[in-house]
Structure I
Amino acid sequence: MKQTKQLVRAALFVALMTAGATVRLTIGPVPFTFQTMFCAMGGIILGAKWGAGAMSTYLLLGLMGLPLFAEGGGIGYFFKPTFGYLLGFVPAAWVAGWIYARKHSFGQAVGAMIVALTTIYSIGVPYLFFYFIFVQGAPLGVGEVIAIGLVPFVGPDLLTGVLGAFLAWRLKQLPRFE
């Protein structure tokens, strides 16, 4: 029964990631979406293994051509500026689940969210850097790429992240949740 619940919850997070991709604010080549929030929430709620599994499923379904990502889907996404952030969702969900499993508090949920965001940025920004050099042929400096792919998102991601941490923490406290 527990595995069935986890499977349904994982599918729900694939759907939430898809919905989070559709609500976007375009800021240059990288849009702001609610995916980072749902990714970390998935790790907190599902745990490390199931959270990473849900994000892997989301990534694979999108790469297979289902229009799950902010700009559609398909194998061509390897050549999109945002692909590194998508890759970061898998380890970010895992680390969020791993951190939250140590102590089930709101502070721990916020910490898990912050580390998850850092994980996504640490993969997404370098990928964006290589995207500009190798795909666009525009040799931007590291500072320019950080200004494009990180700085505009830190504030909004932290705000939505705290909201997501609170929601995930409260859901985990519900008596019938487990």
Structure II
Amino acid sequence: MTTIGVLSDTHGRLPLAAYEALADCDHIIHAGDICDPAILRELETLAPVTAVLGNNDYPEYGPDVGRYARLTVDGVRFLVAHYPRDVRISAFGSGALAPGDPIPDVCVHGHTHIANISWGKEVRPAQYVVCPGSVSWPRGGNPPSIAKIEVDAYAVKSIRIESLDGEVLIQHP
């Protein structure tokens, strides 16, 4: 089993509680609005990091951090972008996927600061769309949060959104 930690919208702040919540992760995804290259360096002390640029980021992170990221972990394909619209795949495609690109199993975005897990008909052809919320300025009455996705042998085993104090806010299945 591989655990992927997901966070977004740090806005230059990585609370100690967020760092500690991600300590058991095998890979970390940051879905944009990083706002400080030191945050990625801190996260890299825990696990390999995949990150994308948000609307408050600039290219100071180097060539490995762009508008979109695609990665595969234990056979599960991920598509990461900051904006929700960039991970939605319609009959007309997606700005983040070129013709012939494999369809992602899990799409991850930030920007809204509202934690959410979507699945089923509304996210097809992907299986899931995940927004971890925000560790710095959550909206919608939610506490600061991260997501954890457990994958194994080409399958998503579970997805949960956790507050920084460890309370499970949303879980599927």
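With mean count of other Cβ atoms within 10 Å over residues 36-43 derived from the coordinates and found to be 16.9, which of I, II does the value describe?
On the way: I: 31.5; II: 16.9.
For mean count of other Cβ atoms within 10 Å over residues 36-43, the value 16.9 is produced by structure II.
If distance in nm of label points 7 Å out along Cα→Cβ at positions 4 and 156 is calculated from each of I, II, which structure is the one that comes out at 0.9?
Values: I: 4.0; II: 0.9.
Going through each structure in turn, the value belongs to II.
helix-only ellipticity at 222 nm (-39500 (n - 2.57) for each DSSP H run of 4 or more, over all residues; to 500) computed as -23500: which structure among I, II? Display every interim value, and only then the final one.
Details: I: -23500; II: -2500.
The structure behind it is I.
Could you tell me which structure in I, II was used to calculate FRET efficiency 1/(1 + (r/R0)^6) of positions 28 and 108 (r between Cβ atoms, R0 = 35 Å, to 0.05) as 1.00? Let's see the in-between values first.
Details: I: 0.55; II: 1.00.
Derived from the structure labelled II.
Out of I, II, which one gives 40, 35, 31 for Cα extents along the principal axes in Å as computed from the coordinates? Numbers along the way, then the final one.
Values: I: 54, 33, 23; II: 40, 35, 31.
Attributed to the structure labelled II.
Bear in mind that the values in this text are calculations on the coordinates, not laboratory data. Worth saying up front: this structure is predicted, and the values here are computed from it rather than measured. Cβ atoms are built from the backbone, for glycine too; each structure is taken alone.
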